[in-house]
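Below you'll find a set of structures to go through.
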Structure P
């Protein structure tokens, strides 16, 4: 027969992509093949992460490891006309210019550039990116950006050893859970809480943004009961920003950044990074007090006529 299929692999890839769209999930096979990386799936979404093991960073005597927020991630979610990409790229001061140039070259958007820490050496910045398109094109763009980081750094960050070792953690995690009202996960000595906002339906570019895509509050603890540190990120509606900042500061937790992660989101969301050192249970109580300032039912505003 003259009409034999000459490219069965291509046909199979197309069938997988069409099947993924029909099931409202992203085509993980294509992402893994293009990027050469394996990630994690969650309800049709997919995320690849790159721990920044090559960066040797300390803040106030505490070692910053990937679980403390030193990890690059890029996530893919199904969209009406293909997929949506969102990501957070960890950059040194030397990386910033060439990598942001690569992001623009790839046709993606930059929606935020900010810090997570203060008094950290070397300094690191976090750059949020977003975009939309086919899974194959977005995966290629993601690979180009991650490859640019490797090029500038002179190697794969995940292969480094500077921050790959576990840190000290002798905390009473059950007590922390009891105070905060959530459970966390332990990773190399870092006990990390990830807390979603089920009370808020967040939409970006017409698509929902989930906890998995970075719409969450997180808190990472390490250290000992008397000498601990907590670092993390708050997600807040506009009317929550002021009370959360006030509560954290009153409880001895330092606010180090307030910023956006997205541009076109509805409703408007603000993010806040914080850093606290001291007695672990006192830090947990301060964090809980700030958490209690979010998710409240707001009274209706009366208009003056």
Structure Q
């Protein structure tokens, strides 16, 4: 991909904003679209144009990047919304949303039937990774399409092709299973520490650098001990992904007991009104189950 290429960017949410901004700052002409137009208009300061429709954003693009909220929304916008029909023959369509494997496979078939190249390339790293350009990109699709998109992915972070269309989404499901399960484990550990009389802030510090250390312990463990629930990734999105992972497991005849439990915890968290909070807020559900205040008392003791 050469500098100055026109990129249609669909979906200007928490992560999409930073991803579109980085493309513009890298020297590409970006045309953005979002259902709520004012979210896209925030990008005007970075030289990004705003389209009235998704199809308009895709019309002159050589690459269309999709960062929409779900599989049904992706299908609605790309198919019913006319994006695939509006895109020029030979353009690349890169779906970076977290969607079901079967949806990615269907979209790949629809795109290729129209002479378009397709990749499903969901990401991990949250808002911090999107802002800093340190996302992990898991891509599924034809090798030559992935190779051509490599310079674009470098703007976002580190990309790996994991197989044919649909397998990028499969890899993202694995990622979300590990993220959700680790958040649950960190949450339970910190609640145990506090209930047993230890300072969970100090316990977290003690574990850093040891065998239990992880990005989850560092970033989300800190959120848990400071009650910081500003969403980098919302709990509703985590629930969507764990539920999608379980549905995929069922199609493969698998019984995955751990993620079944984690999915249930997130379902309860969302049912209790915490769906818009960061997914680290799962600790609030662990605390509720143990008849504790949902937020930790951070006052000096």
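Bear in mind that the values in this text are calculations on the coordinates, not laboratory data. Computed from a predicted structure; not experimentally measured. Cβ atoms are built from the backbone, for glycine too; each structure is taken alone.
For the read-out distance in nm of label points 7 Å out along Cα→Cβ at positions 29 and 61, a value of 5.5 was computed from one structure; give its label from P, Q.
The read-out comes from structure P.
If we compute FRET efficiency 1/(1 + (r/R0)^6) of positions 85 and 165 (r between Cβ atoms, R0 = 25 Å, to 0.05) for structures P, Q, which one ends up with the highest value?
Of structures P, Q, the maximum of FRET efficiency 1/(1 + (r/R0)^6) of positions 85 and 165 (r between Cβ atoms, R0 = 25 Å, to 0.05) occurs in Q.
For which of P, Q does helix-only ellipticity at 222 nm (-39500 (n - 2.57) for each DSSP H run of 4 or more, over all residues; to 500), calculated from the coordinates, equal -9000?
Answer by label: P.
Taking volume of the Cα convex hull per residue in Å³ as the criterion, which structure among P, Q has the greatest value?
Once volume of the Cα convex hull per residue in Å³ is tallied for P, Q, the winner is P.
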